[in-house]
Every structure is written in C-alpha cells, then in structure tokens.
Structure P
Amino acid sequence: MQYRKLGRHGLKVSELSLGFWVTYGGQVGEEVAVECMKAAFDAGVNFFDNADAYAKGNAETVMGNAIRKLGLKRTDLVLSSKVFWPFGDGPNDRGLSRKHIMESVHASLKRIGTDYLDMYFCHRYDPEVPVEEVVRVMDDLVHQGKILYWGTSEWRGGQIGHAMMQARQWGLYPPAVEQPQYNMLKRDIVETELVEAAQQRGHDVRVVNYLRCYMNITAHRPQVLLEGEALHFDAVIPRIGASATFYGTAVVRQFEMMGVYSANESQAIARSRDKLRAFQLLAREGIGLPVTGMAHSTRDTEGLLAQVGGPPVVIKLLEGTQGVGVVLAETRKAAESVIATLRQLDADILVQEFIKEAAGSDIRALVVGNRVVATMMRTAPPGEFRSNLHRGGTASQVKLLPEERKIAVRAARTLGLHVAGVDLLRSNHGPVILEVNSSPGLEGIETITGIDVAGHIIAHLENRAKSGATRDRIQG
C-alpha cells in the first residue's frame, strides 16, 4: 500500500480507502462489515470514510463496533465523517449552521466511539449559511481537539476558494481536503467552473463531447453535428484531452471555418501539444528555456547528453500532460537505458537539463488574453521531482516577479494561445519555461488563490467573440 500526505499537511493516508456509504449499516450484516474492514486494514488501508447520513447513522455505529471487535488501535486509523444532510424533521436538523455542525459532530463521535475524527467534511455547500460561520465553527472544533482537519465534499472551486480566503483573513484553520465524486463517468463536479461562470453572466452554455461530433466538410456550409443536430454557437472554449488532440483540433478547426470564435484556436492548441514545435517557437522568440536537445538515433545519445550538460537529465515524450511520460535520469547509464527503451518503442523524446535549484517546485501562471490573472507554486512530494497536483504535489500562493509575469504572457502569445497555463521554473539564470498548456485545469488554482479564473475567461470571450474573429497569424 502506498500512502500520501493530506495535501500540504503532515497526515498520511492510504491511496485506497474503505467507504461506508450504501452497503454498511443497511445492505449487509455487521459480521460482513467487520470482515471487510479487517481485509482492508490487513492490506494496508488506514483511511476509513463515513458520514452521519449513511444509513441514518447506522454506518458509523457499525464502523465503531468493527474497530472494537478487531481490537484496532485508534492511532493506526484515519477516520472521517461528514455533516450536511437532514438528520431529522426540525428546521435546524440539516445544513452547515453552527448549531447543526456542533450537534452532528458530537453524535458522530458517540456512534463511532472515539474522542476525535481525523477528518470532518462539509458534505455539500450550504448557500443559506455564511461561509465565515462554517469556517469559524470548524476552526473551533480543531481547537477543541474534536477534529484534526476539516474539508469539503462536492464543493465548487470558487466555493472552496471563498472558504480559503475567509480562513486567511481571520487567521482560522482552512479546509485541508476536498472529496468529490470524480471518475470516468462522473466528471461534472471538477469540470463545470466555466459553465457556471458563463451562466452567472447571463449566457446560454452547452457542454459538448467533441469525440461524439461529426463534421460536414463543405465549402459553402460547413457544419459540426452531434446526434443529427447541427451545432450553432457564438464562441467555443476547447477543453481537449491530450490523447484526442488530432480529432479535437479538427472539430475546433471546423467551428473556425463556420466563423465561430474559439478561446484557443486549433493551430495554437496543436503547437502547444507538440513539445518540440513549442520549444522551437519559444526559442526563436528568445524566451528562456531549460537547455533542450533531441535526436533520432540512439547512436547520438552521448552527444545529446553532452549537449544538455550531462546527467541528471529530464527525458520527456513529445506528447504528454500532467507529468505523464516524464522521467528523471540521474546517471548516464540510466539516461542511456531510458532513451534506448523509448526509441525502441519508436517514441519521440526530448532531453533537458535538470534545474536542481528549483528544488522540486515550479510556478503555474494562468494567462487570459494578455495578462496573468492567477498564479500558484506547486511543490513535488518527497521522493518525486514532478510537481503536478495529479501526482500528489501541493500548491501554495506565490507572487510573480515582473520578469516572470512578462515571460509567461510572451510564451502564451508566441504559441497563439489566449488562455494558457504557463509552467515555469526559477533557475540561476532567470525564469525558464517548462510547458505551455492549452487546456489548463482551473479548480486547483481557483481553490488556492480564491480568484474566479473562469470568470476572467468568460469576460475575455465577451470582449473578443465576434463572428470571423478567429485568425491565427503565428508563423510555425
């Protein structure tokens, strides 16, 4: 079993947890629940998740009984519960008021039979309760020792950001974790910030699966269709996965042929996804980069490594995002082995110098139009050099130096991107660009900064979205 830190905090939780929703306290007997908890614990699971609403509290009771029957030490367990859903018929038996949270946490502690919870989640956002009230009562519970950390569940990025801002303003404990329902079939909780921002500004919005679209490629009436319906939009905001770049950019290009404005144009997206092409364009404009080399034959490996200063070196696949296809080779033998293996797979690669002084941290600058609207510093977990949040990295606020702000905007402009996540490192010879992402995630940076990045993107569209305004003039 692998364990991860709870965000930037010291608590370590197993990558897999056993949740008590639906099954325990209702569908199966207590003996089965005990067997399941024992099997999970024996496999290295230390995180056991619950909620007061699960089986109307019976799930918490079953979990507490299982802990006692198995004789598990409380110090070996990470226990969580949640509060929000109705637990009675009274007007105060629901939500996130101070009264309901206080009464609910005491009831959960009693049912589980423990003095404290490691994590306590606000099970949903409560629009009827001021966020400051929620943050203050959670802070009180931490100080009382009844919970160690608190978090949110199914909150939007902007809502979490508001809670973070309130905590910083008043010197209170901020939320440490978000628990969304997020998988291949359930993606909306993480991917709807743009939709909400547009709707709040009075726009009609539709999310379209571009892989289900098909195109009528004709000179006079080009069309994009979905299930027989011809699509008509004033503007589109492409959010294209790395594995579907070719077809995704083809759909965006078709919209451009129809005169639809695109937040990022098809050519710009294609440039950003081809790392070699992107680096060549950035280098042509004199933008700082790590020393980078590329070769086709493994017989040139020695010269390639010498070109970038020798090991340690970073080896990257030409196409990849979120740290996938990126390897740190710390010795010459390791570098030669990785390069030979990837070339045998006919994979195109880049080799870059390793910026040791960055100490496992990089900066994400979110560029909209011609300015940086939000920034955060990402730090890799111990034993890892990739700082991507999807790989367990942690994030914090950071203020850019004027030179860093300028280079981020120049990098996005060089590739023709109007919306971009620009990743840069602080090196001994100034800021250097690692990557320019054409479909940057918004939730993480909105949560850390409290800035409505999605709102900035929609405002940009309002100012720029005119029929026929899509015109890419970048050479290369």
Structure Q
Amino acid sequence: MCPKKVGSLALATLLLSLFPWGWVGEGAQSQAPSQVHLSWSENDVYHTMTAMWHTKARAESKVRYDLHPHNSWEDYDEKALGKAHEVRPAYDRHGKKIKTKFSGFYHEVELSGLKPGTTYYFRVGSPDSFSQEWCFKTIGTHENVKFVVGGDSRRMYEGERRHPLSVSNWPENRNKITGAAASEDPDFIVFIGDMVLEGANQEHWNNWFGMMQELLVKDGRMIPIVAVIGNHEMGKHPDTESTYDWFTGLFANPGNELWYSLDFPNLHLTILSATGGCIGTWWEGAEEEAPKQASWLEADLAGSRARWKLVAFHVPYYNCRSAGTGYASEVYLRDWAEVIEDPQYEVDLVACGHVHNYMRSFPLRTEIEEVAVEKRWTNVGYRAIPEISPSSEEGVSYIVQGGWGAPTDPYLEWGRCKVRDFMAAYTSVHSYTLIELEHGKLYLSTRDFNGKVYDEQVFPYYVEEEEPEVSEEEVVSEECE
C-alpha cells in the first residue's frame, strides 16, 4: 500500500481529477506516457525495478522517484535515465520480410541501488509530459513473498468455434480477473503467456497494457509483471510474421528475455519459452526451441538451493488433452521433463497455460513412451506415463492456469478435454492462482473473480488418492489455443 502524503490529499485529488494520467504540457500530447508497467530486467529483485511505457512520438526516457509522494515532477530527489526503441522487426523466423511496424516508441528505464523491502513513489516521462504518480515496493531480503500465477487473457478470433458451454465475456471477465488478482496485494504476478490474440497487432497490445496500467494496481502500488511468452505473442495466425521480437520489444526481462530466472527469498523462479515458434504451435518450432534450453535449464536448477522452486512455461505436457498424438507439447515433455523431475533439483511446481482452464496434478514422476503417429510433421510422438508420488516432496506438481479471460475449455465426460487420473483438482471457470510462502510452507489457492475458492493445497503434503468426479457434458475443443 502507498500511504498518502499528509496535507496533500485535497491537492492531489484535484490534480488527478484535472489530469488523470499525469501532466501533459501544451503541444506535448504525443509525448504523453501510456501503458506503464513494471518488471525486473535483471535478477535482483531487492535493489532494482524496471519501468516501461509507450509514447506516440520520440520523448525523453526518464523516471523520477523518491521515498515520499510529491505533486510536482521537479520535487523528486532521484532520477533514472533509460532508452527508447521502436518495435519494427525486419524478418520473421523464416527469413521473410515483415511488413507490420508498430508506431511510436517504447521506453525502458531500470532503477538500481534501491533499498530492499522499501516503497518508492515514481512518475515516468519528462518535465513537459509526465505520468500520474504510482508507487512500487522492492522485495525484502527475508520477506515471505506472495504472488499470483495465471495466463491466457486473449480475445476470441472473429468466428472462432467454441462449445456452447465455453465462457468468454471478453474483456469483462479478463478485467475482473485482473482486478481480483490485484486485490490480493501480491508482490508480483507471473503471467504465463497469451496476453493477446496476435502479437503482431499493436492495438491488441495497447488494449492489454492499458488495462494492466489501470487495474494491476493496489492502493496506488503498481504490481510488477513476470512475463512468460506464449504462442499468441509470436505474430499472426497461424505462422505469419512470426518472431520473438514482438514480445522482447514490449517487456523487460533478464538475459535474452525469453528464458531466464529470478530469485526471491526462499523461491527460485525459472521461466522457459514454449511457443512452437508461431501462433499455430507447430512441432518444428518446438524442435527448435526445446533442445537449446535444456542445458540452460539444468544449469539453472542446479545453481539454486532455494527452499521452493517453480518452473513456468506456456504450452503444457500435462493437461486435459490426450497424450501421444504428435502435438508440439510432446517435444517439451521429451526434452524437459527428465530435468525438471530430477530429484536432485527439487522442483516443486510447474505452471503452464495454453489450455483455457485450471488443473493441479498430484505430485508426479514421469516415464516417457515413444509412440508411432501419422502426422505430416512427425511419425514419432511421446506419451507421458505419470506415476503418482506418495508426497509432494517426492514428485513434481503440475498446474495449468489458463483462465485469465480467454474462452474457456470446459471439462467434460466425452470429448478431448477430460478429467485425467493424475488430476488432484480442476475447474473450467475463469480464475487465478495465489501462492504464498510462509513458515516453511507453500500455500496455493485458486479463486474466481468473486472470491470463490476452487482449489486449496498446502505444500508439503502427503497424497490421499481420490478419483475426481466428472460433472459436465461433452465438448470439442480447439487444437490451437
């Protein structure tokens, strides 16, 4: 929470009513900051914070910040400078020229040398055109962190086929989930991909970032986003203008910005890139992605001794769909599952999206079976054969959390999206998952935007196997989420 400055509330309220997005001087409207969001561009959540925003015209990339709130741009004691860039990729992943160019400039400024566990007030922009004031809080070195996990907030395609029991109500449900997640006052959110329908559509991004700027705020505190790339960020459907540059141009993440890790108190968070190389989520794209991350993944997990370890990527190999069909997720299963489930690395949770519902598995150990398939792209597929472990400390728990507002995939008795034996909990409502670390335990809770709880689990725990009940009807789901 950002406390109000004593004696300035009336003036601040008046200024906000006159200039709700900050101050824009005469003739400087095109330099007005918009789509402001926070993240970490290096693995130091205690001493750094990175701000990004958009302007229509070239403008100064500056952040003014302080330990106290101010009504004037000039009153802040600290400032940080960054750079602006354009998002205008030249070639797609096939070497073809890209015609789409985003307008305006995207600004990135890292604030460094900050104090752990401290609230800072900030504005972005320039003296002639600056934003409203928000605050952020750095992570304390011994803090019990709380964060939200979720993904898949995209709109539907025009004419997209969905089962009658599927729920969309976009963007209202997307916005409600965002507001509900922010109301939990998390230290950050892990957004597991498919923010937008098409990564090469600037209007889609304008809408998403504008919504996040408005709603991903709790009592004036802007909540940082740990962004995970999804297949829909890659370009246009199914494989047009496909490039990672749309995503990396709009977010500020560590390293190559696609696979990276962040360390929090008692938590190591590993992010991977699982897109299939395009919106279509294709096998050959997964064959390019998965192998080159495997060695990095192993080294990353081996280098952490955190009490809790969570791995996040978009396309899941455990979900409601059948396994061993030649879908791209099987490549990630083949190349990553053995590393993730290696007992020496002590991974606790894997969080994915892509399928538009929620499920949590029992703790699992996986055997991988090679199977024959008849696909244009491969004649060999891979099937996960899960074995339920006696406790959460002897296996890895997988969650799919794709319920941030995209059209849902209902769990039904017939059809391809079924309740599977490895599932400990499931729901197809729009939802988010809250994770809290406290007193050596991990508390997981999945909720809808009205606060109804659909799943709760405290880790570590011992397994009591029960068959989930199936209570819905048949559905046919889309192959490409």
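Every number in this text was worked out from the coordinates using simple rules, so none of it is lab data. Just so you know, these numbers come straight off a predicted model, no measurement behind them.
Matching task: -10500 is the computed value of helix-only ellipticity at 222 nm (-39500 (n - 2.57) for each DSSP H run of 4 or more, over all residues; to 500). Pick the structure from P, Q. Display every interim value, and only then the final one.
Working: P: -10500; Q: -4500.
Computed on structure P.
With log10 I(q)/I(0) by the Debye sum over Cα atoms at q = 0.05, 0.06, 0.10, 0.12 Å⁻¹ coming out at -0.18, -0.26, -0.73, -1.05, pick the structure among P, Q it was computed from.
The correct label is Q.
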